[in-house]
Structure I
Amino acid sequence: MLSSLTGVLMVAAVVGVIAALMIAILHNIRQGERWREALLARMESLRMARALRQRGIDPRRHVHEESVLDLEAQLRRCEDCEQGRECDRALAEARFAEFDGCPNEADMTRSAARAPS
């Protein structure tokens with residue numbers, strides 16, 4: 001009797017641990033989605049989203065393929081960029097791909113290379 005009770009308790013403990021892990025994983029996935037949505041909204045408020053689109057890169061895909069740390073760095077570089085007028089002009093004339101003053105050029109080139117054809 002004692003061994004069957006111990007067995008049941010062990011199974012219940014394992015099931016409880018698995019359930020707790022599943023809940024934690026789902027929570028982390030949802031939190032990651034919210035975080036990336038916030039990064040996308042921040043990107044859309046800057047020139048960066050338009051610049052990505054003109055390079056043939058979907059900003060939503062870019063947000064999901066880049067690490068959060070890399071995205072934060074890219075957004076900061078865009079926010080702090082002193083090439084705003086030149087960037088605006090290139091974006092307005094739909095020639096951003098030719099603009100060589102973007103501090104995120106290397107990241108955009110890498111992202112464009114990963115883009116599906």
Structure II
Amino acid sequence: MEKLSKRWNFFYFAADCTACDLHLSRDGSYLYCSNRGHDSVAVFRVEHSLRRFEYCITDKEPRSFALSPDGLWMLVANASSDTITIHRRNRINGSVGEKTHRVPIKNPVCLTWM
């Protein structure tokens with residue numbers, strides 16, 4: 001995995017950040033990585049190498065997250081804020097929008113679609 005440098009302000013975060021969960025989109029074009037410390041999910045384009053694309057802000061300490069089988073939604077378990085946030089995902093370009101809903105759940109740490 002590529003280490004993000006401070007010279008790219010778009011991905012520079014002041015807090016210490018650690019990854020917790022990684023998922024590839026169903027088509028293999030995008031890699032998503034929960035980013036504790038910045039409280040976000042980073043999005044990378046998968047080409048010949050990883051290309052920084054964007055990030056979406058979550059609630060505090062995103063742990064697990066899950067992409068819906070149809071690729072339209074991302075659920076994020078935010079352990080320190082006791083919430084699951086729901087984000088709309090663009091299947092064409094892989095981007096993830098702001099939270100559309102917030103569900104209170106005590107200490108969520110693992111998500112999966114059934």
The value 21, 18, 11 for semi-axes √(5λ) of the Cα gyration tensor in Å, derived from one of I, II, belongs to structure II
If we compute relative contact order in percent (Cα under 8 Å, 6 or more apart) for structures I, II, which one ends up with the highest value? I
Could you tell me which structure in I, II was used to calculate helix-only ellipticity at 222 nm (-39500 (n - 2.57) for each DSSP H run of 4 or more, over all residues; to 500) as 0? II
Looking at mean count of other Cβ atoms within 10 Å over residues 54-61, point out which structure of I, II has the largest value. II
If you rank structures I, II by FRET efficiency 1/(1 + (r/R0)^6) of positions 22 and 102 (r between Cβ atoms, R0 = 35 Å, to 0.05), the highest one is II
When Rg/Rh (Cα atoms, Kirkwood Rh), for residues 30-85 alone is calculated, the result is 1.00; to which of the structures I, II does this value belong? II
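Values in this text are rule-based calculations from the coordinates and carry no lab data. Just so it is clear, the model here is predicted, and its values are computed rather than measured. Cβ atoms are built from the backbone, for glycine too; each structure is taken alone.
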